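No value in this document is a laboratory result; all are computed from the given coordinates. These figures come from a predicted structure and were not determined experimentally. Cβ atoms are built from the backbone, for glycine too; each structure is taken alone.
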Structure I
Amino acid sequence: MLLEVNHLTTAYNGLIAISDISLGVSEGEIVVVAGANGAGKSTLLKSIARMEKPNAGTVSFDGTRLDDLAAHLVPAKGLAYVPENRRLFPRLSVADNLRLGSYLHRAKADRESPLQQVFDLFPRLKERLSQRAETLSGGEQQMLAIGRALMTRPRLLMLDEPSQGIMPKLVDEIFRAVRTIRDSGVTVLLVEQRLVESLEIADRAYVLQTGRVILSGPAAEIRANPDVRRAYLGM
């Protein structure tokens, strides 16, 4: 397993957001974490990325425990996190936002080497390099957030609701990009409410309900599960 989460529990102001969650992500997989609003999906990713401090449990990445690691040190381990709100620098250009993603690499050649991958995935970004991030559409901002994360050259990319707030015609483009990212050798942990689309590209899935894992398994089996089809797919 590239990522191992064991019995993770995180609470806000005494209220438990996720409880006793265990999951694993193998190298080369796309793993989806699904569930309704308030199920604890975002808290799970924040806890893995150390942006929230869990109350109990452990997180290991490539055999190294991340439990006591500060959030700003996590990307250097090879784990990149794109949060739900994207956290771009709105007044900076597309080019500058991408450059900030390469801060881990000192040599100029190392910093700029992922740019071609980003442009291949999202040609729109190359066309808008001089534009400020705040002038982009929601879909383009999501592309920029993912592109900036790829500039760190991660081994694992965690995406929190990448389709949220995006025009329908761009959603398919984002999901195609996620599959291409995996095919390029980057493992993906994906939080999504668009279960149909995400299960089509995923290898495995975990379903959360009120902060706990209630179902896990191969993506095809999760999609075929009658309870999941009724509760999440409207079928």
Structure II
Amino acid sequence: MTTRASDTKEDPTSSASWFLILEGVALFIGLPLLEYLGINPLPKLVFLVLVAVYCAYMLWRDPTFGKGLFRRSDADEVSKTIALRLLVIAPGLLGLAWFLHPEQLFAFPIERPWIWMLVMVLYPFFSALPQEFIYRTFFFHRYKDFLYFKNSDILLSALAFSFLHIVYGNWVAIGLSFGGGILFGMTYKQTQSLIWVAIEHVIYGWLIFTLGLGNYFYEAF
């Protein structure tokens, strides 16, 4: 009787497993700490893109990584799920923005419309897409052999994703990112598609910057 590679788990004592553990600690704990402590000399977005390039290279070298990067899923089902969540969460974000800083509600697009439009255009490509590639596509595949419990991939990727946002130095960014990480993890697990999870991420990012919560996620605001 033969055993398929997909049915085996990585030996936790192997050198390859130790490399993955060290890599995960470095990527998802060490690098955010370097940025938080001000040791990293690069701008945040440049740093993020470089990490995404590393992740892309490692997946490219991995023969077990399939072609699900842009996998087509049932568009009607996925879009309906995302829309239903949005109907619930968008009013919550609006209420949070009003509660925390009512004077900033919609101030960004009203007072700085050209910069707001620039953010709307650049955010999907230089923030949402690389983050989802790193924290969903790369994380779910790269560490799947260590994720023994049901939905541990969703939980751990959300924790890592929220920890990334310590670089902004506030609990609002960390808390919202954890909630978002849970949603994005659920979407990725359902679709195995980078495109769908990036679309959902972009929608919430646009909402946050438009409603007046962008100051928690980017110093320039």
To which of I, II does the computed value 1.3 (distance in nm of label points 7 Å out along Cα→Cβ at positions 122 and 154) belong?
I
Comparing distance in nm of label points 7 Å out along Cα→Cβ at positions 26 and 138 across structures I, II, the largest value goes to I
For the read-out distance in nm of label points 7 Å out along Cα→Cβ at positions 146 and 178, a value of 0.8 was computed from one structure; give its label from I, II.
I
Match the computed value 5.2 of distance in nm of label points 7 Å out along Cα→Cβ at positions 18 and 90 to one of the structures I, II, and report its label.
II
Mean projected area of the Cα convex hull in nm², calculated, reads 12.5; among I, II the input was structure I
Could you tell me which structure in I, II was used to calculate helix-only ellipticity at 222 nm (-39500 (n - 2.57) for each DSSP H run of 4 or more, over all residues; to 500) as -19500?
II
Among I, II, considering only mean count of other Cβ atoms within 10 Å over residues 186-193, which has the greatest calculated value?
I
Tell me which structure, out of I, II, gives 31 once relative contact order in percent (Cα under 8 Å, 6 or more apart) is calculated.
II
